Structure 1
Amino acid sequence: MTELSVAELQDKLKLLRVQKDIGGEIATLRSLGSAFQKNRQFTKAVSCLGSALKLSRNNADLPARALAHAHLGCAYWEMAQLEKALTQFKQALEILKQFPDQAGQTGLLTLMGISCWRKCKWEDGLAFFEEVRDLRQADAQAGVPERAKNSTAFFSGALERAVVTLENRVRLGRGQGNALKTLQPLFALIPLYLFTARKSETDVLLSEAASLADQLHKNDIQSAILKLKVLIARW
């Protein structure tokens, strides 16, 4: 299915409002917000996604409300407004726990873990990552191995953009010969590699991060690296 342009989505939104199609309006606002987000127009994205959430609160469709929270949280996440992002993710997760289909829970737990990781709350991040791992393993045992991939579809673009940004910062830090400016984005990058199907590349990053952390006497990062290695080995 061909994606509609921003202009086409805006025209569609006007028509849906005339028709008083609330469900269609919510879905179109989400699509429009995602389009702005993809173009890094985050203020416009938050405006659209906030409107979708406001409409969803007056709508009986709880999964749609959860999606609205999740999409708005994702926009905040890309703006590095992590507390606002976590608030939205938590609200989405509480709604999704009411339903037997837990696909979205895996994606939300992933984002919550990465958010904590970006805030240097290593233990909290690891706890979320372990929940994701356990859900993945439960799926594999139940013969549903694809949930982790499917559940991250709605924010995969945000993760990929974050990977590109952090890789650029790592290259910059290396080019400057600055250990701290290399370590910070490098360590933030490792979980993103894990959740964007780059697990095979994490060993090299972990080794470099361990060396830099030792050089900079970052004992908290050294401890987190050891625990992250155990998690990845069991992934």
Structure 2
Amino acid sequence: MLVVAAGWGVQRLATLPYFTVHTVEVEATGLGGPGMDRAEVERRYVAPHLGESIFAIHLATLRQEVEADPWVEEATVARRLPNTLVVAVLLREAAAIALSGSRAWLLDSDGRVIVETQGVASPALPQIRLRPSQTQWSARPAAMGRCLRLAETIRARRFPAPDEVRCLQLDESGDPVIVDAAKGIEVLMGRGGYGEKLDHLAAILPDLIDTRRQVARIDLRFKDQAVVQGPAEEGRRAQGRPGA
């Protein structure tokens, strides 16, 4: 009898106006993306619970709903009695955009796809252009992550200059390629060691310019060496860096 009475008492408390959600607090970390920020999290997922009993809200279900949004990395949901619903979210941030034909995908800093987008991305985002046969690479974080690490190294070293890079591409192995903005020269970068490879590129470029040689591709996948190809010639191995 006491158990039944206690259960009835809890149900009764849950219906009291005192425990109706009057306030929501949403805290967001991270920039989010187009159409998703702190205010949108509140509008889409939290504000609809205003006016409900705070005990009627299933916290685990609400957390799952919020985390199902592609821009949300993780979320926590809690009650603050008597009438406040508290939500904290970690929003993902776009670090690059991968493009193939008319399709485009925003990527996070780990190279994972956030969303496929039809909108115009920020020009500040590195562009990874995929050939039609490479569309599946957009969903491979390891390959996209290598491009992002190269883009970060370029940004940190300020070489090549932003206006000298048209975009990044992938070679047949899924490794990054720098495409020169002026002449479309491809620089194959391989896997890792991007700082040293950019130093090597900076060292050999003056000689290539001085000789006025037509260059279509520079392959830096070989340690301390470069294979330089003209528009219609086989690659030849250039000298290593001075002092190498």
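The table below gives the values:
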read-out: Read-out helix-only ellipticity at 222 nm (-39500 (n - 2.57) for each DSSP H run of 4 or more, over all residues; to 500), computed value -26500, structure in 1, 2; value: 1
read-out: Distance in nm of label points 7 Å out along Cα→Cβ at positions 76 and 196 - structure with the largest value, from 1, 2; value: 2
read-out: Entry that produces 59 once percent of Cα pairs over 24 Å apart is calculated, selected from 1, 2; value: 2
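Every number in this text was worked out from the coordinates using simple rules, so none of it is lab data. Since the structure is predicted, the reported quantities are computational estimates derived from the model, not experimental observations. Cβ atoms are built from the backbone, for glycine too; each structure is taken alone.
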